[in-house]
Structure P
């Protein structure tokens, strides 16, 4: 038979385990969101690099066209 002190101990233990499980679940969710943000940032960086290359090509083309006219 459990005493009231034992019951309180088990209740507190159960609450602690539930809190731990919730904390782990929250960390997993936050980690997934963080990884998704990193993937978006990497994709955005690659897109910016492509745009910069296009700008450089356009600048070179414009320089060639302008120097031919002079």
Structure Q
């Protein structure tokens, strides 16, 4: 364990049309639907001035950078 607190899980019920639109948007941005929801919520919090100062950046996925 890295000492980082576990991410919280939320059950989210969406209208099927909203879910489909969200999934298409996520695919266009090369994100999972979950990552897209996280991105949108973080953006909304920042724009509203409500992002907690101790919020950690989202976990980066994919291949680690090549060493030079």
Structure R
């Protein structure tokens, strides 16, 4: 999985991803990562913490992320 830290997705370099992840955690209190799976993680993406809400299923696992995007 170390390859994900070098190149987490096609649009982001590893160092940029990690610095944005840490900044999100420090500024917003949370950091959310979305993983693109195909039997193992191929890409990871940082979700915007201010508009991301976790929806928990009855078994106490994350069912999905709900992005609260506002359109003016």
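A short reminder: the numbers here are calculations on the coordinates, not readings from a lab. Please read these numbers as outputs of a predicted model, since none were measured by experiment.
Could you figure out which one of P, Q, R the value 3, 12, 18, 22, 21, 14, 7, 3, 1, 0 for P(r) over Cα pairs in 5 Å bins from 0, in percent was computed from? Computed on structure Q.
In this comparison of P, Q, R, the computed figure -36000 for helix-only ellipticity at 222 nm (-39500 (n - 2.57) for each DSSP H run of 4 or more, over all residues; to 500) is attributed to P.
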